[in-house]
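J.: Below: a set of structures, written as structure tokens.
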Structure 1
Amino acid sequence: MGMGQDFYQRSPEARAVFDQADAQLGLALSALCFAGPEETLTDTSNQQPALFVVSMAVWQAMKAQGEPAPAFVAGHSLGEFSALAAAGALSFADGLRLVRRRGELMKAAGEREPGAMAAILGMDTAVIRQLCAQVRDETGRAVQIANDNCPGQIVISGDKAALARAMALAQTAGARKVVKLPISIAAHSPLMASAAAEFAQAVDTAPLQAPQMPVIGNVSARPLTTADDIRAELKAQLTAPVAWTDSINFLVEQGVDTFIEVGAGNVLLGLVKRINRKTKRIKFEIAE
């Protein structure tokens, strides 16, 4: 709670983004972001548009401050929609429609097929992938890597029983820490297949165009350069892992040395630091 409030108060451009979102949704999303209640804000169907709107409000404030245009943009999971909107591949209004629909469909899929997610710290990615495959063979139930966030920080997702088994195997195999996340849906796993099928229809009807700057896709960890690339990415994204480590490594290989986080926190900067400590990392804030 409180995310984006400083930008709302200090940037007319950011305030305009919140006001447009409130009007479009017919919901006081700004008030929900600033004052909660938290259980309503963190409901998936509200949380996703809230995060998108805050990111886009910060982006508009950043542009108004005269910051140079980035060479690339990338977003983690839901943040990919913010990256696409920032790159001009879809409008703010269309992006907001898509993330609202995404949140509603993921919530419904989670109610149909309850799942869970867990973070595994201090274990090699290949070992975790192998453990998940072992559990799938043993149980016939879905569990897989959902987020490859950075070396030593992997999130797995899937059926509750399969996830519990994978967590136990990871602990036995020497993971530094295994933490079940307070999430009731299995994002980026096959349990989101029903949501992905319906979301594909929304993606097909959304007006998309080639981005004005390269957007690094979560699934491929490579630039999305056409509207067809973007549609394929957004359809695959709900059930496929977020390849964040590969995405950042690709950007570094292209010569990117400075990363600016545009959003409600600085989690991504921490991940970038774990991936490549030589990078310069900046949290955007409004100049005094």
Structure 2
Amino acid sequence: MLLNLTKPIVFFDLETTGVQVGSDRIVQICLLKVSPSNEEAEMTRLVRPVTASGDTMRIPAEATSVHHITDAMVASERSFPEQAQEIADFIGDADLAGYNSNKFDVPLLVEEFLRAGVEFSLEGRRLVDVQNIFHRMEQRTLVAAYKFYCGKNLEAAHSADADTRATYEVLKAQLDRYQDVPFVDRDGTTSYPVVNDIEALSRFSGNSQWADLVGHIGFDKSGREIFNFGKHKGVTLEQVFTREPAYYDWMMKADFPLSTKQVVMRVQRRLVEERRQRDQEKLQALKLKFEG
């Protein structure tokens, strides 16, 4: 089944130095761009991982054992900051799709763009996570998904180009398999979510209850940001920052992803603005009282 697209969508996969969004780096990226006419364009790049100061990072042996990319293979490659604008230009305003991408690949890609100082906003982009569709409908790895949906063995698994194309093929096969197939959620509500529409797939495979990209911050029923971890789990950021101002400073200095810190800063700015408005209202009330 060909994808029903109203704008381009980029399927992508990252190979990295590790699994920590805030501190690990990309060593390979593959992007497969599919246009509304289902024409394809592909970009695959090796990336030399660098620290914030620009020094080359070593690729841990554990990571190399998974994706087989070594320090020697990336030694002469450009770093992400040196390639960031080209990658951003290739993606353009396209939607994004991947396998486990909402939890890892998208946050890490955004993190790399933030470190590089290259504008890359998720606003207006639909995010389709093929793994979430797979797990919610069948519960299983990309290798298993490829075998299950496409009836083929995935050769060269854990190489970005093979995994990216497999993800694209799995999504198309999912659309064929789950056409008119019901899904029953935890509340017992039945829907037919796997349809050939990127907006619907984004809603079904996304994490709408997350305020940040990695799930450290969520939303309560009223839409206020709450902590999803630690001693303040379930408490709003505003309550914690009001009672314990030092907690904000700790979060800004700790090893959280920059995308998480952006949410924290947004809440803090809102809190400061609300205090400022309350102070102005009190001052105005006092002024009217004395003038009266």
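J.: Which one of 1, 2 has P(r) over Cα pairs in 10 Å bins from 0, in percent, as calculated from the coordinates, equal to 6, 24, 29, 23, 10, 4, 2, 1, 0?
T.: Values: 1: 7, 28, 36, 24, 6, 0; 2: 6, 24, 29, 23, 10, 4, 2, 1, 0.
Traced to structure 2.
J.: For distance in nm of label points 7 Å out along Cα→Cβ at positions 55 and 223, find whichever of 1, 2 sits highest and give me its label. Before the final figure, lay out each step's value.
T.: Numbers: 1: 2.0; 2: 4.6.
Evaluating distance in nm of label points 7 Å out along Cα→Cβ at positions 55 and 223 on every structure, the highest lands on 2.
J.: FRET efficiency 1/(1 + (r/R0)^6) of positions 183 and 231 (r between Cβ atoms, R0 = 30 Å, to 0.05) computed as 0.65: which structure among 1, 2? Mind showing how you got there, number by number?
T.: On the way: 1: 0.65; 2: 0.25.
Attributed to the structure labelled 1.
J.: Ranked on mean count of other Cβ atoms within 10 Å over residues 63-70, which label among 1, 2 comes first with the largest value?
T.: Numbers: 1: 11.8; 2: 15.5.
Comparing 1, 2 by mean count of other Cβ atoms within 10 Å over residues 63-70, the maximum is at 2.
J.: Determine which structure produced the value -16500 for helix-only ellipticity at 222 nm (-39500 (n - 2.57) for each DSSP H run of 4 or more, over all residues; to 500), calculated from the coordinates; the candidates are 1, 2. Present the calculation step by step, with values, prior to reporting the outcome.
T.: Details: 1: -16500; 2: -13500.
The correct label is 1.
J.: Output the label of whichever structure in 1, 2 has the greatest value of distance in nm of label points 7 Å out along Cα→Cβ at positions 119 and 279.
T.: On the way: 1: 1.7; 2: 3.2.
Result for distance in nm of label points 7 Å out along Cα→Cβ at positions 119 and 279 over 1, 2: largest is 2.
J.: Assign the value 6.2, calculated as mean projected area of the Cα convex hull in nm², for residues 95-190 alone, to the correct structure from 1, 2. Intermediate results must be reported in sequence, preceding the final value.
T.: Numbers: 1: 6.2; 2: 7.6.
So the calculation was done on 1.
Bear in mind these aren't lab numbers, they're just calculated from the coordinates by the rules spelled out. Keep in mind it's a predicted model, so treat the numbers as computed, not measured. Cβ atoms are built from the backbone, for glycine too; each structure is taken alone.
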